[in-house]
Structure 1
Amino acid sequence: MRNLEYIEIAKGRKMQVIAITGASGFIGKQLVTELVRTGEYEVRALSRNRQRDLTESRFASAVEIIAGDLNDTEALRKLLKPGCTVINLAYLWDGGEAENLAVMGNLVDACRDVGVGRLIHCSTAAVAGRVREDRVTEETPCNPVSQYGHTKLKIEQVVVKAAAHHYFDAAIVRPTAVFGAEGEQLKKLANDLKMGSHWLNYARSCLFGTRRMNLVHIDNVVAAVVFLIRYPNPLKGEVFIVSGDDDPDNNFAYIERFTLRVLGLGGYRLPRISLPLWILAALLAVRGRNNINPRCVYDSGKLRRLGYKPPISLAAGLDEYARYHRLPDSMKG
C-alpha cells in the first residue's frame, strides 16, 4: 500500500490529506464537520456549486473546494494528491446505471493515475436486497431487485476490482437507513402521524408491529468512515456494514411510540393488534420492495472486531433528533 499523504504544518505536526466527493450531501456535510473539528486533516472537496459551498459555514476556510464534478477529469486531478485518502459519497440520483458506472470509472482512473493511498467508498446495505437469512453479514450473497440496489452493487465491484489490481488500498462502507437531525429518515413517519388519517396510521401500526427499522445514526456512520481513514493496516477492498441493529429497540413499534411522544400525540383509540409478519412480507413483495423480510437485521460485527466503537446509542440519537426538530427554523443548520 502506498504511504498516505501528509502535509507538514506548524509545530512539526502532519495533516493527512482527505479528498471528498459528495461532500455537500447529508453524510458529506457531517463528515466534513467532524474532520475539520479534529484539526488532523487537510480536507479537500469536489463541488458542482463552488460558490454555494464557499458560503457553507462548516466548510468555511478550513476546506479547499475544487470546482467540478466526476465527469471532469481535470477537476479530479486537481482534487487528488499522491498518497491521499479519498472518500466517495457521490451518487447521481438523476443518472442511470451506465452514467453512475462511468463516473465511478473516472474516479478510479484518476485515483490510479495520481497514486492515491486509499479509497473509501460509501455504498448502502440495500445491495443485499432480498435474502433468505434474518441476519445479513458482508458474506451474505447479495440479491438486489431494485435498480438502485443493482447499480450500487456494480459500483462496489468497480472498487473491489481496482483494489485487487493494487491500484490503491480500498474499503466499502454499507450503512443501513441513516438518520439524524438534518436527514430525511423518520420525516415521513412523523408527517403521517401528525397529518395523516388516524385509522390508516393505526392499521399501519398493527401491520408493521415489530418490523426492524434498520436505523443507524449519522454520527455512527461518520465515525465508521473516520475509523477507516485512520486504520493503519491495508483494507484490501473489504466491505463493512454500519448499522444499529444490535439494539432490540430498532423496530417500528418502538420508533412509532417515541415519535408519538415527541409530537405530543396520544395513542390509538383501540389496542394495537400485532398481525403476523408474514402478511407484511407478502405485501412488501407485491409492492416490489427490495427488502421484504421484516425480521432482517444487518450485522456490523466485522467492523467492531477491528476496533470500531459507535459513539452514540439509538436512544441518544433519537433524543438528539427530537431536540433538533423542536428548535425554531432560524436556529437549525
Structure 2
Amino acid sequence: MAKLLITGITGFIGREVLKELLPLGHEIWALIRPGTAISRYQAFKDDIKPAYIDLADIQGLKAFLAQHSFDIIVHIGALRGGRKENRKKYYQSNVGSTQQFVDYSLKKGTKLIFCSSVGVFGAIPSELPANAQSSKNPDNYYHYTKIECEKIIGKAVLHGLKAMIIRPSITYGRGDKGFPYQLVKLVAGYRFPLIKKQIWIHLCHIDALVAAFVWAVKNDFSSGLSINVADREPVRLSALVDFISRQLHQRNYPHWLSLDRHFFALGEAVARFIKNELFISRFELISKSWFYDVQTYYKLMEAEGKQSHYTIPGIQLVIDYYKGK
C-alpha cells in the first residue's frame, strides 16, 4: 500500500479520479482549500485524510510536505482560466505549488503525476494534430502557467525526477457545466451559433482521462512521459450538433441558423480588443479546428484492454445530465 497525495478533488476531474483510486487501497491524503463547503467532498471524507491548505499558500504547503513522506503525488488542482483572481495568485496556485511538489518529489524519490492541458499548444494549435513536437503557445495566462509547470518538470526529470505529464483536452461527463454542457444547452434552445465551415473538435470523455491517471498510479513509466488524452478521433462540430439536436428534438439542428465565418472573426476581434480571455477562447473553440495526436495514450490503454471512447455517442452522458436523468 502506497501513501498518496492528491490535489483538486473538489473539481470535476479530481473527483472522478479519486473515485477510481479509492478501491486500490492506498492511504490517500487530499489537499482541500480552507473554507471549501464540506458538501463538495462529503462522499469521500471518511476515505481520505484531508489537509486544508490553499495551493497558493506556498509556505503552508512547504511546511505540510516537510511533515510527510508520500510515495505518489497526483497533482490535478489548479486555478482555471476565466476566474477573477489576480495574476500573482494564479501563478502561486499553479506554478508555485507545482514547483513545491517537484522539489519535494525530487528529494524524496516520489512519483509525480501532473495534470497539464492540451492548452499548452494554445486554444487553437499551430499544427494539427498537435503532438509532442508541436510548439507551445501561451495565448492566455492559464495556458502560460501550464507551460511553465511543464518546463519545471522537464528540467527536474533531467536530474532524476520520476514524473509523468497528462494533458487532457476539454473533458465532458456528468457533473460538469463547462464547454460541452453549454454546447448541449445552446443546441437545446436553438441558440448555438453554428459556423458555415467544416470545423473539427476533439473532446475527452471523463472515463478516458480517469483511466490515464489510474494507469499512471498503477504502472511504472519512463520518466518524462507526456501524453495527450482525448477521444479516439476528432468529430465534426456540425455532426456533433446534429447528434445532440436529434437526441433532444428528434431532428437535425436547423442549419439556417448557421452564421457566416465573418461573424465569428468580428466577435473574436472584439473579445481581443477588450482583453477578455474567456470570450476569446469561446469564439475560437467554435470557429476553428482543434485536435490532437493521442496515439501514445491509446497504445497504453490497448495494452490494458481498455475500450476506446468516441464523442458520438459519448456526449450522451452530458445530454442526460442536462435533461436531469
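Identify which of structures 1, 2 gives the largest calculated value of FRET efficiency 1/(1 + (r/R0)^6) of positions 141 and 261 (r between Cβ atoms, R0 = 41 Å, to 0.05).
Largest one: structure 2.
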Highest-scoring label, criterion being Kirkwood radius over Cα pairs in Å, among 1, 2: 1
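Could you figure out which one of 1, 2 the value 5.5 for distance in nm of label points 7 Å out along Cα→Cβ at positions 165 and 197 was computed from?
1
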Which entry (1, 2) yields the derived value 1.9 for distance in nm of label points 7 Å out along Cα→Cβ at positions 77 and 173: 2
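We did not get these values from a lab; they are worked out from the coordinates using the rules stated. Because the structure is predicted, anything quoted here is derived from the model rather than measured. Cβ atoms are built from the backbone, for glycine too; each structure is taken alone.
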